[in-house]
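I've put the structures underneath this note.
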Structure P
Amino acid sequence: MKKLLFFTLLFAFGAWLVGLCMFAYTINHFQTDTKTHTQAIVVLTGGRNRISEAVKLLNQGLADKLFISGVEKNTSLHDISESQDITLPEQKIALEKKSTNTIENAIETQAWLRQNNISSIRLVTSNYHLPRSMQEFQYQNSHLNIVPHPVFSEHVAKEWWTKTRSFCLIASEYNKFLYVWLMRRLNIQG
């Protein structure tokens, strides 16, 4: 019995490790689509350079609107403009201040998309956050056309297995992705 338990745990760990390596490879090798026009750009706050990247894409004409999801309650467009040192075309940008996590980002964004009759978005977030975000957004609207747009951080090592901080971040995000993937397959909200 102990042998069976040992080999079961060993197999589970091996499967998790292989999955982690595949996840890390995927997030480090996203192909960025810089041509497809969408009706809106949605950027999730919480990571470096996400907002400035989204504004750059808006200014390149890849969408007509920008939705910034997960903004701090007392933050204005002016505050964002100053902190990011960028010029924001205010008439094209909407701020969402209710969400505090990825699930809420997807729910609040879906309400805005419905309100604005939008069926295609470019989703801008950190490369390691993109797989889980895509799961959450597709769960809220399976017909939503999403162009993933990863933002790569210089603080997350490409050779993630050599840096403790990068390894912990990638492993943590992989575990969250696995949880969301399983919950969505079981059709469980949460």
Structure Q
Amino acid sequence: MAGLLLAAGAGRRFGSPKALVPLGGKLFVESTAELLKAAGCDPVVVVLGAQADVVRAKASLDGVTIVDNPDWDTGMGSSLRTGLHAIGIADAVVVLPVDTPGVTVAALHRLMALAEPKTLARAVYHGEIGHPVLIGSDHFAGVMASAAGDQGARDYLNANTVRHVECADVADGADVDHPGDLPRNQAT
């Protein structure tokens, strides 16, 4: 079961790349990569883009495969395509953006338990769709063909049957889009 961490964006609304945001003594990119590894994902592929050299210099990313998305500024879709190409052969991949620090191993395990080539699943929080997203290998080509702009896999998921997995009891799926979205007791 592969893990894919999308960490290429410039974080324009945040004011800096979210991969470099510190929280709880670690950078977002470090803690999210560690989360995927702790859940048992292998391989874990991290897609970098904006300030990739700075992320490499500052982040401890041992045990993961790092790939650069040269088209990162076109949006999440190109990072998703880049990451899926780098995954290689896997029955499924769980996809997580770097800006969801409230996702837990328990939430990842709920989706990973459904992993098989034909499955599409996504976490929901009190009925609201969120991350992580599980993409079975039967869907890799379709997702890559439809992923564009900041939509990622949204159009493909909307056009196909997706299993919704409630995770609000074990995680917080909120995106961190602005510095004020950081958990107050953990902001560093």
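Rule-based calculations on the coordinates, nothing more; no lab input. Quick caveat: nothing in here was measured; it's all calculated off a predicted structure. Cβ atoms are built from the backbone, for glycine too; each structure is taken alone.
Using mean count of other Cβ atoms within 10 Å over residues 139-146 as the calculated read-out, with 14.5 as its value, let me know the right label among P, Q.
P
Which structure, out of P, Q, was helix-only ellipticity at 222 nm (-39500 (n - 2.57) for each DSSP H run of 4 or more, over all residues; to 500) derived from, given a value of -16000?
For helix-only ellipticity at 222 nm (-39500 (n - 2.57) for each DSSP H run of 4 or more, over all residues; to 500), the value -16000 is produced by structure P.
Computing percent of Cα pairs over 18 Å apart, for residues 67-170 alone for each of P, Q, which one ends up highest?
When percent of Cα pairs over 18 Å apart, for residues 67-170 alone is computed for each of P, Q, structure P gives the biggest number.
Kindly point out which one of P, Q the value 2.8 was derived from, the read-out being distance in nm of label points 7 Å out along Cα→Cβ at positions 43 and 155.
Q
Comparing P, Q, where is relative contact order in percent (Cα under 8 Å, 6 or more apart) highest?
With respect to relative contact order in percent (Cα under 8 Å, 6 or more apart), the highest-scoring structure among P, Q is Q.
Tell me which structure, out of P, Q, gives 15.0, 42 once Rg and Dmax of the Cα atoms in Å is calculated.
Only structure Q yields this read-out.
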